[in-house]
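So, here's a batch of structures to check.
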Structure 1
Amino acid sequence: MPLKLSLAKSEKLIVNGAVIRNDGEHANLVFENQAQILRQKDILTNETASTPAARVYFALQCAYLFPEREEPYLESFRELLNDYVDAAPSATEIADDVREKVAAEQIYQGLKSCIKLIRHEREVLAHAV
């Protein structure tokens, strides 16, 4: 099933590791086959991955975008996720969901679940202050 995306002016996305930017007013794209795609709003950089949960997401994002180097990124992801759960056991259910998706080779779905981990972190930190 094709994936249809609409990009606003100057919006970026990554397709199979290549950064693409819409240089016009509006762009409609149709992907007819399987590709690793992330929209600008879902992309973290090394600099913006500044919290423990964001670093978990970033490592998994790299595994998704760079399948030729997937295993080292997945190893880092697992370590970071374990560290996060050790520090915040209340995230165990979310972490288990992410792990299950990654184990089933559904890395993109794992990324979507990882967003819940980032939300969890915000909630935990909001109660800490």
Structure 2
Amino acid sequence: MVRIRLKRLGRTNRPFWRICAADQRAARDGPILEELGHYDPLLPDQDKVKIRRDRVVHWLKQGAQPSDSVAQMLRHVGLDTKGNEVPPQPWRTKRRAPPKPAAARVAAEKAKAAEGGHKEGEASP
């Protein structure tokens, strides 16, 4: 059975993947049937995934199964796992911790000042 999956390239800490159609029994970086695009996670969101849309649709219509990670990438470019057009899914941004409320921030600053042993308005030795 044919799978559409990623083939790792690049070097340490500089990953780069090719999106390929390959026999599912072949090794990750082994022989492929066709190269369909590439994925570079270090680029801005709009440039991360480049695919040959017509060839991807061809393989999906022939019964190829995308891997989970490739299926997510296809959703980002507006394709589902059957090769149909869908609205593109936006990339997720990294979540940050919510900001502390003002009262908690003031209490933390007072506690920090108390640890130093200095009162406000006093000069340090």
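For the read-out P(r) over Cα pairs in 10 Å bins from 0, in percent, a value of 11, 31, 19, 8, 9, 11, 7, 2 was computed from one structure; give its label from 1, 2. Structure of origin is 2. If helix-only ellipticity at 222 nm (-39500 (n - 2.57) for each DSSP H run of 4 or more, over all residues; to 500) is calculated from each of 1, 2, which structure is the one that comes out at -17000? Attributed to the structure labelled 1. Starting from the value 2.6: which structure in 1, 2 was distance in nm of label points 7 Å out along Cα→Cβ at positions 12 and 28 calculated from? Answer by label: 1.
Identify the structure, out of 1, 2, from whose coordinates mean count of other Cβ atoms within 10 Å over residues 84-91 was calculated to give 15.1.
Working: 1: 15.1; 2: 10.9.
Computing mean count of other Cβ atoms within 10 Å over residues 84-91 on every structure in 1, 2 gives 15.1 only for 1.
Looking across 1, 2, the calculation of Rg and Dmax of the Cα atoms in Å, for residues 76-115 alone that yields 22.2, 63 traces back to 2.
Each reported figure results from applying straightforward, stated rules to the coordinates on display, with no laboratory input. All values derive from a computational prediction rather than experimental measurement. Cβ atoms are built from the backbone, for glycine too; each structure is taken alone.
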